[in-house]
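J.: Each structure below appears as structure tokens.
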Structure 1
Amino acid sequence: MPLVAKSLEPLMAFLPARGEDDRALVTSGTRASPDWQAVEIAIGKLDAALFDIYQRAMTSARLLGSTTDVGEPDAIASEIESACRRLEELRLRLSNLVGRGNDEQIVWIGRERDGTASLNVAPLDVGPMLAEHLFGER
């Protein structure tokens, strides 16, 4: 996905030189730096492209749901709508990662083996998540 890789390129400015640690924490200081604006602009462009895909897919799902030319149009439309929900979740996560910080999450920039950047997040306290998803009611 060239658009995604291009959108993450501005993150490279925050990583140390090759050979050193291939990670850098994203802190409030990082977000306040002048270079962070390039990240926000690039992710904003990615968000706009993802929103366009979302709108086109939802239109397709609506049109598909009203046709009789395709076998099981409701099932296919439902799959498209499900993909759209995941797309909206991705947009929200990107917005949260790039925007203001969250004291309950650790965000960092990484350099992948192919030299591209990645934006990562993990909860600061995994206990509640483990309790809910791993040890919760079955």
Structure 2
Amino acid sequence: MTLIEQEVKIALEEESFARLKSGLGLDGVAPRQQVNHYYDSDQSALKAARAALRLRQYDQVSEWTFKQALDQFQALEITQTNTSRLDSVPASLAGAWIQDASLLATLAKVGIEPQDLVLRYGFQTNRWTLDLGWGE
């Protein structure tokens, strides 16, 4: 069996969200928290290349993910998974934060060196996973 992941995002007012959580039986369920930090150059080179570089931290793991739109329906995605959560979020990527050879090569292909990338913004997301018996 092949599994696919489909994420559903819905904009709701707080009261509607509370009713939805209750209706799904998630009132007493703690969400999985993740923090996402996005990087780009001062000149927004990644944005110009229709790409993004994200540091995601959750549980005891962190990962760097590069995504680039190739056309209307396809995207390139490369992820470097780190075996631990970072103690601090780097303000710039000068140093050896990224070690994945394909990720480094892809950044170079779009004309970006890691040391040119700086933290632009970040936010926290709460995720609930539903065990439906036939998937989650």
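J.: Of the structures labelled 1, 2, one was used to calculate FRET efficiency 1/(1 + (r/R0)^6) of positions 24 and 56 (r between Cβ atoms, R0 = 35 Å, to 0.05), giving 0.90. Name it. Don't skip to the end; give the middle numbers.
T.: Working: 1: 0.50; 2: 0.90.
It was calculated from structure 2.
J.: For volume of the Cα convex hull per residue in Å³, for residues 64-103 alone, which of 1, 2 scores largest?
T.: Working: 1: 61; 2: 100.
Largest value of volume of the Cα convex hull per residue in Å³, for residues 64-103 alone: 2.
J.: Could you figure out which one of 1, 2 the value 2.8 for distance in nm of label points 7 Å out along Cα→Cβ at positions 8 and 128 was computed from?
T.: Values: 1: 2.8; 2: 1.2.
Computed on structure 1.
J.: Also, I was wondering about something else. Comparing structures 1, 2 by Rg/Rh (Cα atoms, Kirkwood Rh), which one has the largest value?
T.: Working: 1: 1.08; 2: 1.02.
That would be structure 1.
J.: Distance in nm of label points 7 Å out along Cα→Cβ at positions 32 and 48 computed as 3.7: which structure among 1, 2? Before the final figure, lay out each step's value.
T.: Details: 1: 2.9; 2: 3.7.
Derived from the structure labelled 2.
J.: Continuing with the same structure: Quick one: helix-only ellipticity at 222 nm (-39500 (n - 2.57) for each DSSP H run of 4 or more, over all residues; to 500) came out at -18000 when computed from one of 1, 2, so which one is it?
T.: Working: 1: -18000; 2: -4500.
Clearly, the read-out refers to 1.
J.: Here's something else I'd like to know. Could you tell me which structure in 1, 2 was used to calculate relative contact order in percent (Cα under 8 Å, 6 or more apart) as 32? Provide the component values of the computation, followed by the final result.
T.: Working: 1: 32; 2: 27.
Derived from the structure labelled 1.
No value in this document is a laboratory result; all are computed from the given coordinates. Being a predicted model, the structure only gives us computed values, none of them experimental. Cβ atoms are built from the backbone, for glycine too; each structure is taken alone.
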